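Next up: some structures, all given as structure tokens.
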Structure P
Amino acid sequence: MKTNHTLEQLAKQSGEWLRGSGPESDIVISSRIRLARNLADFPFIRKCTDHDRAAVERVIREQVVDSAALHDVLYVDVNGLESVDRQFLVERQLISRELAESKGARSVAIDCHEKFSLMTNEEDHLRLQLMKSGLDLAGAWQQISDIDDLIESRVNYAYHEKLGYLTACPTNVGTGMRVSVMLHLPALVMTQQIDKVFRGLQKISLAVRGLYGEGSRATGDFYQISNQITLGRSEEDLMRQVGDVVPVLIEYERQARDFLVRESQRDLHDRVSRAYGILRTAQTISSEETMHLLSSVRMGVNLGLIDDLEIPTINQLFIHTQPAHLQKIRGLELDTEDRNIERALYLKRHLRDRPSRDSDGVN
């Protein structure tokens, strides 16, 4: 299979986690379970030679991917990709920044629905992740657990009877499990309650990160909530730790949205209509401004202020207007100025010609 052709096709579609079809999907974008695993027969990545890394990659490819143990997967040699293709996979949430930016033999296997990806030679030999639309941690855990069992039947994991799965970072030892939920929280940002909420999360050992995980900013009012430590905790404990707090955050966000509708309806209406208008008419627009404006429009759709857009369309625009996606869709490498122009054209094609109740597209 030709990787470049396949990545170009991926750029024109949306993964299942962007479909907005899961529970609580007005606020919860996706639920993700990530597992860190290492092969017992090789040193951890930081101690691996180039030969070791190549051997790990070969074992995973031969024993897991080529064996038909996983069905309908695209296997991508990340080391052989151009920079824009690596960034595309990061934007798509299919690989981490660490995998994109590291050196040497490394790869990713991606299922056709983009729910599951298996990264080889990131911080650990294996990073498995599964994403579901909306709030569905239980469903994500069941599916990734089955895949993990399948892989473990074919390779020898590094495992200690008392400590559990052995990982490069001590905080991942045990289950090797990171449970995360991505939420869209614009009303908590607008009402200036977001910092208070996050201070509360930190007190119960939950991490808050941006759209692209560790080290990323919360652009577009997207926040990932996840556990920080796995040692000494069971999978059920970690699921409960994150799963119990997310409904509380959802309720806080809904209360904040109700407050804005009740107390600041005119300002809210103006914010949403202006955002929608700019997105449909701009001649040039940056990625950061696009994310900010789409955040307001997404909230407007969920509050019934915009009647001619659907959430899956907006979710797709958040990703498809990112720099690497624009270049993959256009089929050309573009500098920043040209990307800003191309982004504005892309938004016009998907927003401007839609029918609406009035000229602003807002009730």
Structure Q
Amino acid sequence: MTTISEITLHLVKLPLVTPYRVSYRVYEDFDPIIVEARDTDGGIGWGEGHISPGYSFETIEGGWAFCRAQAENVIGREVAEAIAGVSRHIDRSPVAASGLLNALEMLAGSPILTLAEDTRVPLLTPMHVMDPDGIAAEVEARLADGFTTLKVKVGKDVDGDLARVAATRQAARGRASIRIDANRGFSESQGCRFAAALDAQGIELFEQPCGADDWAANAAVAKVSAVPVMLDESVYGVADIERAAGIEGIGFIKLKLKKFGRMDLLEAALKRIRDLGMEPVLGDGTSAEICCWMEACVARLVIDNAGEMNGYLKPKARLFADPLGFEKGAMVLKAGFVPEIDRETLMRHTVKAERISRPAAGIRAAAV
């Protein structure tokens, strides 16, 4: 009988090529928990949970403790039994749970990760320039890279944000669509003023104008918005998707693997969005290679718009020995691709690590 023999947790720090700005912080690096799961037949699976303080209620310390406790519970169990056990606790720490569950899903040979043919997943790209005078040059550079969807971060200053959106649209001249993301940065009154003032031409959607828990404020903005509103931070489960479907002006829902725990649950939730008459969007711009790869594998089955799983392009170092491909604005996945971690790179960027195993004397946790 094949069982799980050990789980190794790595907390890594991956410096970024360019600082990544959102309304509530500026990322200089990503620091995900990387989970390595092994079974008694020599199989290996990898998962990633990037807990971003300020995005959700989770903390890195709490996520590490969750993974450690759950790892102790799954050692010696069959993979399917382990997946079922951890799944019962997703709500306690969704991002941490996803790192562990995704490693177990890979170990189990999830069919979602099996590609029979080469696959291209179109991606969007974030705009970084804050000065409207420099936007045209950045747009031309992004178009030259093959991107056809641009993302503008807003949520700080209504008038300044409107000016940057207008400058981006003018520079794009219909060659790319634009997504706007406030990352909860606006109050209700600010969000309404911003959304009502938008020129809808060339703008695909306006993402998460107000606080994650302030459904009334987001609904008020959606009602007056010149473009469809998309919810992200407000959505953690199917019940939230169904709630959003009843709100006038909500046309899109964005999901991330790290909030749904398992790839099969994510795929089902994306299909539910479409069943309810909305458009699903997928991807995490703050995840590294493991999660971006898994999200892209799900996207190829469900999504027909630009993916947001572009986080793997942001760090200076790549975790895969054969890094995920990028060509003409798209992630390139080769048929039969199974990632191998570059262990030298992993260890060079590891802040701390712990291996949980079951020797003859019982479960043992040891620093790596």
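Every number in this text was worked out from the coordinates using simple rules, so none of it is lab data. Everything numeric in this text was worked out from a predicted model, so none of it was measured. Cβ atoms are built from the backbone, for glycine too; each structure is taken alone.
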Exercise for review: Out of P, Q, choose the structure whose coordinates give distance in nm of label points 7 Å out along Cα→Cβ at positions 66 and 298 equal to 4.0 when calculated.
Suggested key: P
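Rank structures P, Q by mean projected area of the Cα convex hull in nm², for residues 202-345 alone and report only the one at the top, that is, the highest.
Numbers: P: 11.0; Q: 9.6.
Top value of mean projected area of the Cα convex hull in nm², for residues 202-345 alone, among P, Q, belongs to structure P.
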Practice item. Taking -14000 as the value of helix-only ellipticity at 222 nm (-39500 (n - 2.57) for each DSSP H run of 4 or more, over all residues; to 500) derived from one of the structures shown (P, Q), identify that structure. Key: P
